[in-house]
Structure I
Amino acid sequence: MEIILKQDIANLGYKNEIVTVKDGYARNYLIPNKMAILATERNRKMLAEEIRQQAHKEEKIKNEAMDKAKALEGLKLTIGAKAAATGKIFGSVNSIQIANAIKEACNIEVDRKQIVMNEEAVKELGNYKAKIKLHKDVQAEVEFEVVAE
């Protein structure tokens with residue numbers, strides 16, 4: 001079944017995108033929760049008009065994301081954590097701590113949901129990388145070092 005997404009959905013697509021999903025997923029979850037609508041001919045025409053109107057706004061948002069990406073490229077963060085003598089951290093370093101470190105380092109607000117770490121959980125001291133998805137076409141990569149406090 002083809003549907004038009006009304007919001008960004010992880011691992012499925014972005015807002016105003018036409019995607020094909022299984023019938024049950026669309027009828028029982030996406031459409032009742034107002035995350036999507038059926039891709040009928042009428043809805044496709046409304047989508048085309050809406051896309052034309054938002055093209056200018058989208059370019060402005062993308063340019064802002066590119067500016068943020070330029071500011072974040074090459075940024076090296078240092079995150080302190082309590083650690084044992086063996087180098088293991090008590091707990092783990094997560095996206096919230098990275099977002100706070102970015103805010104302190106260069107005064108740029110980054111939502112924690114936009115941060116994707118290569119590892120599942122950072123539980124040892126060392127150097128790591130994280131990707132920041134600022135826009136569907138714009139990503140920045142930030143290096144961070146976890147040090148003992």
Structure II
Amino acid sequence: MNILAAVVSGMVGTMAISMVMALGPKMGLPKMDIVGMLSTMFGKPNRTLGWIMHLMMGVIFALIYAFLWSLGIGSASWLVGLLFGIGHWLVVGVMFALIPMMHAGIKSGEVDKPGLWMTNQGGMMAFMGGVMGHMVFGIVVALVYGLF
């Protein structure tokens with residue numbers, strides 16, 4: 001397992017999914033502002049903290065992908081990256097339903113509850129936007145990791 005490759009690929013993958021989220025509304029998808037949601041997690045909005053948390057999560061997931069590849073579970077290919085991205089979304093989408101338990105902005109009522117797979121913020125289109133973004137993340141992580 002190449003830790004440097006995982007860190008770099010996680011950062012690049014996170015920037016790629018962030019671009020999908022930023023362009024989502026222009027493609028008919030609902031607003032997907034994970035950085036904004038993370039920025040209010042501990043109280044007063046802090047977008048810098050939101051970006052740091054988002055990038056950190058991307059690196060952690062890229063490390064998980066690389067660990068799985070090192071165990072022989074798939075390989076750093078676009079197809080496996082795509083499949084890992086789908087699985088990644090199916091797992092983390094559940095976490096969105098649990099966020100209200102630990103999110104200061106949601107507890108105070110300043111931020112809406114995202115719901116399971118963010119469906120409270122756009123229904124099935126939010127689900128599709130999330131799966132598309134995570135597919136892009138997985139593909140980018142796999143391809144960048146493979147360059148090392």
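FYI, it's all coordinate maths here, none of it is from the lab. Every value quoted in this text rests on a predicted model; they were computed, and no experiment measured them. Cβ atoms are built from the backbone, for glycine too; each structure is taken alone.
Of structures I, II, which gives 38, 20, 10 when semi-axes √(5λ) of the Cα gyration tensor in Å is computed from the coordinates?
I
Of the structures I, II, report the one carrying the highest value of mean count of other Cβ atoms within 10 Å over residues 114-121.
With respect to mean count of other Cβ atoms within 10 Å over residues 114-121, the highest-scoring structure among I, II is II.
As an exercise: FRET efficiency 1/(1 + (r/R0)^6) of positions 26 and 138 (r between Cβ atoms, R0 = 25 Å, to 0.05), calculated from one structure in I, II, equals 0.65. Which structure is it?
II
Which of I, II yields 36 for relative contact order in percent (Cα under 8 Å, 6 or more apart), as computed?
It was calculated from structure II.
From which structure (I, II) was helix-only ellipticity at 222 nm (-39500 (n - 2.57) for each DSSP H run of 4 or more, over all residues; to 500) calculated, if the value obtained is -10500?
I
Given a value of 21.4 for mean count of other Cβ atoms within 10 Å over residues 10-17, point me to the structure among I, II it was derived from.
II
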